[in-house]
Structure formats: C-alpha cells, structure tokens
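Each reported figure results from applying straightforward, stated rules to the coordinates on display, with no laboratory input. None of these values were measured; they are calculated from a predicted model. Cβ atoms are built from the backbone, for glycine too; each structure is taken alone.
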Structure P
Amino acid sequence: MDYKPRLRSKYEAEVVPALMKQFQFKNRMQVPVLKKICLNQGMGAAIADKKLMDVATTEMTMISGQKPVITKSRKDISNFKLRKGMPIGIRVTLRGDKMYEFLDRLISVALPRIRDFRGINDKGFDGKGNYSLGVSEQIIFPEINIDKIAKIAGMDITFVTTAANDKEALALLKEFGLPFKNQK
C-alpha cells in the first residue's frame, strides 16, 4: 500500500468538491492547487559568526526534512560589512509529499504553539494567488530542541498556488485548515 499524506487525501476528497461548489467551476482542473511551499531564513548575523549558518542549516533541515540551499549576497555593502558572495541566508522549496507533510505539521502543531496566537493575517496575498507569512521564532516547530538553539531566528513561509486571484487562494488555504483571523 502506498503512503499518501493526510492533506493530499483531504484535498482530493473535500477541498476540490468544496471549491468547485463555491466558485462554480465547470471542470475539476480549474480548482486551484498548492504547487509549492518556500521557506526562507535570513541570517544577517552570520556575517560576524560563521557557525550560525551551520546551526541554521541543521535546524532548517530538521524543520523541512530537506537540505537547504545557502543564499549568498549579490553585491558589496560597506555599511553592513558585507562582501559579494558571503552567505547571508538559507532557503528550501518543498513540493509533493514533503510539502503536504510540512503543511500538516505547520497547521496542527507549529502555529498553535505561537504565544498569544489568534490566527494568521489574511493580508499577506500578492494579488496573484500566492500567500506569505512570517514566523518570528523557529522554536515553534517541535523538531527544534529549545535547550540547544544558539540564536532565535524567524523565517518567511510562502505558499505558491495556481489560483487566479487572492479570493480563490484564501478559500483554498482555509479549506486546508490554515487558521486565518476572523474577518467581519
């Protein structure tokens, strides 16, 4: 028996029929799909301390289940003591089963661990059906041992969808279970 992530099964069984009914799609192929989730972590402090980049890489690997790519600076900025080619961040792009597994852990475990959490803001859409949110601490993920972290760092999470507009993308992400703040 092949393994199928819980949210992938939920997408096929519940999300597609709900969105077809809500937006009166005539064809199943018109229903928006979550294409990828991009995680990005800027490590500006790694300019002074090179070990922070190694620690951030291992933490991002534990969070995403995939080895991150180190991003390097494109130009020199003397005020920040930054030289071209210095490592300043890490990023991961999740697709397929790893994407659904990460989304499931984000919704059910990580977001509820945020202090004073009342839902995520619905203003992070870009007009083309993609949604971005920022997480201020990486310790909300259960894979990270709080006693062993060197520095608390945030990260950006971007959901890339095939939705034609923000309204469809919001409906898609709500159907997956992302806890948006109640509007009106």
Structure Q
Amino acid sequence: MTIPINVVAVSGSATSGQSRTLALTRAIVDQLREHLSINVHVIELGELARPLGNALWRNELPDLVEHQLRRIEAADLLVVSSPVYRGSYPGLLKHLFDLVDMDALVDTPVLLAATGGSERHALVLEHQLRPLFGFFQSLTLPIGVYATEKDFDGTRITSAALQDRIALAGSRAAGLFADHAALPLRKIA
C-alpha cells in the first residue's frame, strides 16, 4: 500500500482568487500527481493576508492562519510560488514564513517557483527564495520554475517551454520520493 505524500503548496500572491502565481502553483501540483500518490493542500496567501498582517507574533494569529502554519510545518514536500514585486518576493510571504517554527522545515524538500513581468527577475529563485529556505535548513530542489507574463494567456499557461520546465521539475521532485514508503512521513498536528 502506497502512503500518499503530504504536499503543501503555498501561492504567495497577496491577491485573492486567480493569479498567474496560483496557476503556476496548480500546474506544478498537477505534474506531481502524474508521478506520485499525494495529498495536496494549497494555501493562497491572499486568503490569509488581513489576519496574517495584523499579527506580529504567532500567538496573535487567528485559528485559520495557525492551521495553515501547522500544515506548512507538517509537509513532506513544500511547493512555494511567489510573484516578484520590486525584485523580490512579497513581504507578506516573508511574514508568513517568519512565523513558521525555525526547526520545522529541517530537511523538508522545497520546490521553488516564481512569476514575474520579465526575464529580468528570474534570479529571484536563487537570490531571494533559496536563501530563505536555506535558513530553515530545508532541501531546496536544484531545479526551480520561473514564468513571465509571456508564458500565460490571462491565467492559462500557453508556453510549451514553461510546460516542459514544470514537467521536468515535477519529475525531479518525484525522484526524491522514489522509495517513499520507507520514509518517516510527518503527521499534521
């Protein structure tokens, strides 16, 4: 019997509803489903924006946000997608991860993705997101997925090159779990 892998996907767009970042996040998750038996929980930052932004400390969070933090901390695999604002990820996304227990993500694999207006921001994966998860001692996958406005028609992915990159990232992430039945998977608290 295959034990499903607990995948938590964080879409870091501060707006609620459809966005290119959410579309990219869902495409990556769909690709993971092609390779692995997974349970998926998608966190849309826009749905947490106001209650998250009103808390300075974790003990000030409402149950809704606390529940999402516990999901992140219990993930077997994190997918973190962010829009690029002024050359980096949004401050609210950083605030979310500021409230994650600093030891909770040690050795947790993280697949990084981002969306931006142009190719000029592609290094956000390497110079902004990867160091954030390095702090947590997470295992960021060597491959990341970056997409620009040209890769989409609205929120629909139209670029074959982006679809190929998503497929490659999904395949490589799945390789980490080739023998996942033997792994000690985390449980949601």
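One of P, Q was used to compute mean count of other Cβ atoms within 10 Å over residues 15-22, and the result was 18.5. Which label is that? It traces back to Q. A value of 0.5 for distance in nm of label points 7 Å out along Cα→Cβ at positions 7 and 103, calculated from one of P, Q, originates in structure P. If distance in nm of label points 7 Å out along Cα→Cβ at positions 111 and 143 is computed to be 0.9, which of P, Q is the source? Computing distance in nm of label points 7 Å out along Cα→Cβ at positions 111 and 143 on every structure in P, Q gives 0.9 only for Q. When volume of the Cα convex hull per residue in Å³, for residues 23-118 alone is calculated for each of structures P, Q, structure P comes out greatest.
The value -10500 for helix-only ellipticity at 222 nm (-39500 (n - 2.57) for each DSSP H run of 4 or more, over all residues; to 500) was derived from one model only; which of P, Q is it? Source structure: Q. If P(r) over Cα pairs in 5 Å bins from 0, in percent comes out at 1, 8, 18, 22, 22, 16, 9, 4, 1, 0 when worked out from the coordinates, which of P, Q was used? Working through the options, I get structure Q.
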